[in-house]
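Listed next: structures, encoded as C-alpha cells.
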Structure 1
Amino acid sequence: MEIVIFRHAHALSVLEAKVSADFERPISEKGKEQIKKSVFSLLSEGFRPEYIVSSPFKRAVQTADIISSEINCDRIEFKDFLAPGSDLSFVCDYINSNKSNIIIISHMPFVSDLVYVLSGDRLLFGTGGYVRLEYGEKKNVKIVSQYFPD
C-alpha cells in the first residue's frame with residue numbers, strides 16, 4: 001500500500017480573499033499551478049490512488065478537486081480529522097484500517113507531523129507539495145519520493 005500526503009496548494013490570505021474565517025480561504029492562481037506540477041510529478045512516478053481523503057477546509061477541498069480531475073479519480077472523502085489542530089491518532093487509525101493507495105490532503109504542521117509519526121523522518125512541506133510513502137508489513141513505512149513545487 002502507498003500513501004501520498006499532500007499539503008494544500010498556496011492560498012489567499014483572509015484579507016486577500018475577503019472572507020471572515022481561515023477555513024474559507026481559497027487557493028490562489030499560484031496554488032493551481034503548484035498542484036498541476038505536483039500531479040504531473042506524481043503521475044510520472046506511476047502512482048494511481050484509489051481515492052482521495054481531504055480536510056474539509058476550502059483550500060484543501062479545492063486542491064482535492066484539482067488533483068481528482070487531473071488524475072481521473074472520482075472518489076473524494078472529506079474528513080474532519082484532517083483539519084488543522086486535529087489529533088493525529090485519528091488519521092493514523094484510518095490509515096491502519098486502510099488497504100488502498102490513497103492521497104491525503106491536509107495542512108501544516110499536521111502533514112509534517114504525520115510523516116514524522118509514520119516514518120520517523122521530519123520534513124517541512126511547501127504548499128502544493130507531497131511525500132509518497134510505502135506502507136509495508138508490520139507498519140514499516142518508508143519515504144519513496146517527495147516533491148515540493150516552487
Structure 2
Amino acid sequence: MLDLGCGSGLMGLHLREVHSLVGVAFDPVMLDAARPFGLYAELHQHDARVDRQFGEFDLVLSAGVFQYLDADEYGQAFRFAHMNLRSGGYLAFEAPACSEALREVTFNTTSHSLSDSVVAARAEAAGLTLVEAKLIPAIGAHRFRLLRKAP
C-alpha cells in the first residue's frame with residue numbers, strides 16, 4: 001500500500017498490519033517525524049504532482065492532501081496514482097465537497113474543493129474511474145472518493 005502524503009506517519013499508525021507500507025511526502029521534516037515509528041518499509045520525499053513510480057500497489061491511500069490541489073493538480077496526482085497502481089488497483093482519498101453547480105471552489109487561496117463530476121473527468125483523463133463518492137459526516141463537508149484503475 002502507498003500512503004500518499006504520509007506526513008508525520010499518523011495514518012501509518014492505523015495501518016500497522018499492512019506489510020510493505022510505503023510513504024510519500026513532499027516535506028522532508030514530516031518524513032523525519034515519521035521515521036521513528038518504524039511503520040513504513042520505505043519513505044520517500046516526492047511531490048505527487050510529478051510522475052514517478054515507487055511500485056505497483058493494490059491501494060494508494062491519501063488523507064489531508066487533495067484539498068491543497070487545484071483541478072489541474074488533481075489530474076497530475078491522479079496520473080501519479082495511476083502510475084503506482086497495479087491493474088484493478090484503487091486510489092482512495094478524502095477532500096472537501098463541492099456542489100455540482102459550483103464545480104470548483106477555492107478557500108483562502110490554498111484549499112480547493114471540486115465537484116464529483118470534475119473529479120470524475122480528471123480521473124478519466126488519467127486512466128482512473130470514479131467508483132464511489134460519499135459524504136464523511138464526521139469531517140463535515142468532506143467526501144471520500146474511490147477511484148479504480150482498469151483491470
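When distance in nm of label points 7 Å out along Cα→Cβ at positions 65 and 105 is calculated for each of structures 1, 2, structure 2 gives the greatest result. Of structures 1, 2, which gives 20 when relative contact order in percent (Cα under 8 Å, 6 or more apart) is computed from the coordinates? Going label by label, the one that fits is 2. With mean count of other Cβ atoms within 10 Å over residues 57-64 computed over the structures 1, 2, the top value is the one for 1, the highest of the group. Look at distance in nm of label points 7 Å out along Cα→Cβ at positions 1 and 73 for each of 1, 2: the largest one is in 2. Here helix-only ellipticity at 222 nm (-39500 (n - 2.57) for each DSSP H run of 4 or more, over all residues; to 500) was derived from just one of the structures 1, 2, and that gives -10500; the source is 1.
We did not get these values from a lab; they are worked out from the coordinates using the rules stated. Keep in mind that this is a model prediction, so the values were computed, not measured. Cβ atoms are built from the backbone, for glycine too; each structure is taken alone.
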